[in-house]
Structure 1
Amino acid sequence: MKAKQRHRITQRVTLVGAAVNCLLAALQISCGLLGKSQALLADGLHTLSDLSTDFIVLYAAKRAAKEADEDHPYGHGRIETLASLLLGGILAAVGIGIAVRGLDSIVNPQLDNPEAITIAFAFVAIVAKEGLYRYTLRAARAVHSNLLESNAWHHRSDALSSIVVVIGISAQVLGVPHMDALAAIIVGAMIILMGFRLCRKALYELIDTGLDFTLVDAVHAAMQADASVVSIHNLRTRSMGGQGYIDAHLVVDSDLTVSEAHYIAHKIEARVKKQFPKIIDVQIHIDPLDDAIKDSVLATLPERDVIEADLRQAWEEIPEASRVDRIKLHYLDKLLEIDLILPVSMCGPAQEIGIGKLRASAASLDYVGKVNIFYAD
């Protein structure tokens, strides 16, 4: 999914959440004041404070949707990760606040009982917040956004805090002491745990922790299923803003042309992105041989400039050398394979001796294993 599309969905979901929070906060605060419920009033102020997190989400989503530029060649997805870390911290702070308020209620019990009608308004808050949680979480999973998921869990924490309000008001109405405070402490601990999990997930992204093993295995199998792929190694993954990035080295037949190998890489990249929507970037490195032998190849086989100089020296006494159009080099394990491309006009009995000398002289180099002759217009 493209960044702009993700931003539109994130913006729409967050604006819906902000609108609901505004209406709900007004209802809770007004009913809390009229119904003499400090718990409902505090929950209303808590809901009002949620607007700040909605603005954080909107800002982060807008910045994260920006295209890659010279200063940020990999895009701006880390902004979502940082915002998720911030929201996780806010969530943990909210949980601590609820737990502290519960402890304070035990130490300093309230003498005034709230009106029973306030319980109904507390239930409205629970339904609204749970609805926002499910709506936001569904969108978060659709666009693979950790930022939206963090905000969804924030809505769930608000629903839990509203449950505390219901329990607290009901307990006071029925005359059961300290039940509301105990429920507040338990729910506060649950919210702290949610915040901790969100922070941990964001921190894992910041240190480029790999994607889930099950997903990585499935991606590996999808790549290996291509008949052109001999083997796969150096498969590395990471996450940014809830979306996956993959690098992989694919070993293919060493006789393939560069363009065909490039085509295979593009084909596999498109397949992975289509099969796994969470993966938005696939970088494939094509290897004609396993990288395990690259050190020996670099140590024993020279580069093109040296090879061409050696060939010119070996062909000094061979007139046909001036007719060689192109030289193709195949770096294979311990020895080099060379393709000599000659004009079609040299394909005849009169040229056989000279071409044989070209082949033999090239093959006499100690790093050359095989010399092939081809003719082209």
Structure 2
Amino acid sequence: MPVKIETSVVPPQGKIKKSAIIGCGGRAYGHANAYQYVSGGELVACANRSDVVRREKFAETFGITGYADAEQMLRAEQPDLVHLVAMPDQWRELMPMVSDLGVPACIVEKPIACNVADWRFLCELEAQTSTKFGVGKQYRWHPDFTNCRRAVERGELGKIRLLDFSCGMNLTAQGTHIIDWAMSLNNDSPIVRVFGTARGAESLDSDYPAPETSLCQVVFENGVHGFWNTGFTSPRVIDDDTVYKHCRVAAYGENGHVLFEEFSRWEIITTRLTQSGVQTPDSWRAKNDIAQANLTQAMFDWIEDDTRPVETNLKRALHQFNAILGLYASAISHKPIDIPFDPPDDLDTQLREALTCI
């Protein structure tokens, strides 16, 4: 029996906006499925150059036009919003193309960067582009996580004392996602210091290059401290060996705490309030679509109003990745690193050498 989930999406004013997707893999279906909840936008096209069968299947599934060439698609369709759902090593080619063609807005899947060169390149792009880039950290808009956020924003916890956030995958696969969760529970106060360690060089050569595990103390500008744990040393939150199912965040305050586990449960426990829920496979799919729809809506709102940037905007995502680069420097030097941090160009090489020698 399908799970019925209420959505908070409100359609934008004015004409229906057109959207297109670059990349037709599994994650692209999550972006496209969300349009069942987005009455103010219409998905019209997709592009995938490497796999004809994948592209044709995706186009047929959603009743849209398929293109072998992304640039041809953007020139022909003139979309208002592009969903960039390719692999991270393709960002540096595709994001400038989207910008140069004058696309008003673009959602890019995480991670936004994988190394120092990526980060520097995208900092330069962010400073000069007119395209509004948001990053696909849609869980800020997940209905259960939103319950936790609202409790914090209403002051139910009192003053926040500690943030504890962890994931089963590494820093680039999931670590950028959960640092965003933590920041969203802390009024997006910037990160000002990291002190961390890392281990495991094998996954540096994967599609999501990062140490296999990391531990880090984070200090935010408002004085709140956080504990950031990724990889095989992070807590297992459910009885399931599937590595991606162990994402969690908790905020502890003077009067209680909130907890959100992506594939398990959520709870708000304070001196005056107790709420909780459990995530099932069916509700996870439905609520993930709602989260994606609300991110899409937030991008449409930003197109309409420059004063309403999407919360997961490129500038904030680059700040979060700068904290990762600081963590790497800390793991090498065994010293705290202040953020913002200007990394040496050879930081990636230094990290590999340090991890290989352990």
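Set 1, 2, criterion percent of Cα pairs over 34 Å apart: the highest-scoring structure is 1. Here helix-only ellipticity at 222 nm (-39500 (n - 2.57) for each DSSP H run of 4 or more, over all residues; to 500) was calculated and came to -21500; which of the structures 1, 2 was it taken from? Here the read-out was taken from 1. Using the calculated result 5.8 for distance in nm of label points 7 Å out along Cα→Cβ at positions 109 and 245, pick out the matching structure from 1, 2. Of the structures listed, the value fits 1. One of 1, 2 was used to compute distance in nm of label points 7 Å out along Cα→Cβ at positions 125 and 141, and the result was 2.8. Which label is that? The structure behind it is 1. When relative contact order in percent (Cα under 8 Å, 6 or more apart) is computed for each of 1, 2, the one that comes out at 13 is 1.
If you line up 1, 2 by mean count of other Cβ atoms within 10 Å over residues 149-156, the top spot, with the largest value, goes to 1.
Coordinate-derived values only; no laboratory data. Computed from a prediction, not measured in an experiment: that's the story for all the values here. Cβ atoms are built from the backbone, for glycine too; each structure is taken alone.
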